[in-house]
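In structure tokens below, several structures.
Each reported figure results from applying straightforward, stated rules to the coordinates on display, with no laboratory input. Since the structure is predicted, the reported quantities are computational estimates derived from the model, not experimental observations. Cβ atoms are built from the backbone, for glycine too; each structure is taken alone.
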Structure 1
């Protein structure tokens, strides 16, 4: 029996979650890490696990530091090529979020090889290769396993000047918060899984999740940009809380100023919400205060897991005109 087929395969039907919505809930993750043993931190490790940054940074010398990160997840879309592109974009984003330049990737591939046609698996890998080529980096190796659910992602390494590293702990009082992309990818993915997303919505979703966050490289060189983080599985509020906790600050948001993808608030109102959104709120909702009442749909958007998401930029007021 041939393992290649032209019949459509619904990748999302193989997974219990998709994209960054697959993340372990923040509260559960905190409990797991609390029980992990400490280890000696070498002086050259500039960024580790202490402030929930997007990647680890290790100083090589006075001119260079190595950035290392990994990201992988289960399908958020059914098209295998698009899934590969989204997963690769998401993984590379962490390098840009630290202000660095990606130099190399390793592929992480877990597939139910007895259930998925081999040509479908090949298209997933090709999608990842396409994004890596766009970023100007090779996939220099990787690792594969036979898994119950499809999993794809990358280990990515990059370089940065040590003085340009942007950490969660570096935000300053008085900074203005700049969001680089609109929110709502998780809402769109929930609608897609329930076959309620139209072609325009799907096109919006793919365009948003396959756009490399390359400006992070240039932004790291601006003195007025004090910190950067990408908004992914823990949602807008969750990743903003990581910056606040790392920097020992509080932040204030105006819901009317939060950019949203087209039609996502209506979809959320109609019940197209990920399970991760509720888990996120359960984990950190007690740390959030509302001056005015917001709707359940708006709350879901603020906790909506973003895949290959946007950047939070705590920056000086003078930089607002650049955006």
Structure 2
């Protein structure tokens, strides 16, 4: 079974490269993720560029994506209610503004395709679309909405060649806040064969926390900090260390070892991470996430031997052991 690893699921811009007759002045594909958001632009004659930003930087918080569709709002720093759809729209507005500034495109002549979580219903998409249109001024005819799973399959086909029509393809999205598995039938318009399965018990952030705990233990820093590990004064340092652990996780997708610089309060040291050790550390959570693949295939009544490929997306999919365990799924 082929396992194709992709580290993002940004939509191909509608009317993209080479489509001279249908293309707008600029076609943009946008995905708002829990940790990272990305926009890809294309003119008729070629790619216009890519803008990637932390979602926290765009929306001021990064906990809103799982709350979209929830009628109960979040609470902002002032104690006032704010809806997740509005935060999503804010992130889109800032990312779109930066993309337009970087490309010099006319904002009145863009077409935007959004890759959204597979589980969003048409009603949820309609609510989000209204919020985005209000925040950006985009009209409905200049926005298209597609599931992240369809986007991932389409991107792989563009890069490596089309699957045979009707071939079962599994999209395994090991995202920052959840793992989602979708089974689709390949074709000109990939079609989900059943509802996606999602687990919030295993996610990329869980892996990052495991690496952070491992780093603190291996260096003795956890013991040195003791009760101070919950001290608000070192929260920013621990947040930065977790970000460095995430970067190390991604580095280990190509390198066998890497170092993490540690600076927490008065403590300065370095931790060495080796791929084999990290693989063993995360094997349990990854195995749990891979079990979703078997469950999704069973729900779709698909024999695993018929699967043409597993397309792995999301930051968690960069962990080397993911490919190994998916191949045996």
For which of the structures 1, 2 does the calculation of helix-only ellipticity at 222 nm (-39500 (n - 2.57) for each DSSP H run of 4 or more, over all residues; to 500) return -12000? 2
Just checking, which of 1, 2 has the largest value of mean count of other Cβ atoms within 10 Å over residues 143-150? 2
Of the structures labelled 1, 2, which one yields 30, 57, 14, 0 when P(r) over Cα pairs in 20 Å bins from 0, in percent is computed from its coordinates? 2
If you rank structures 1, 2 by distance in nm of label points 7 Å out along Cα→Cβ at positions 39 and 199, the highest one is 1
Name the one structure among 1, 2 that relative contact order in percent (Cα under 8 Å, 6 or more apart) of 25 was derived from. 1
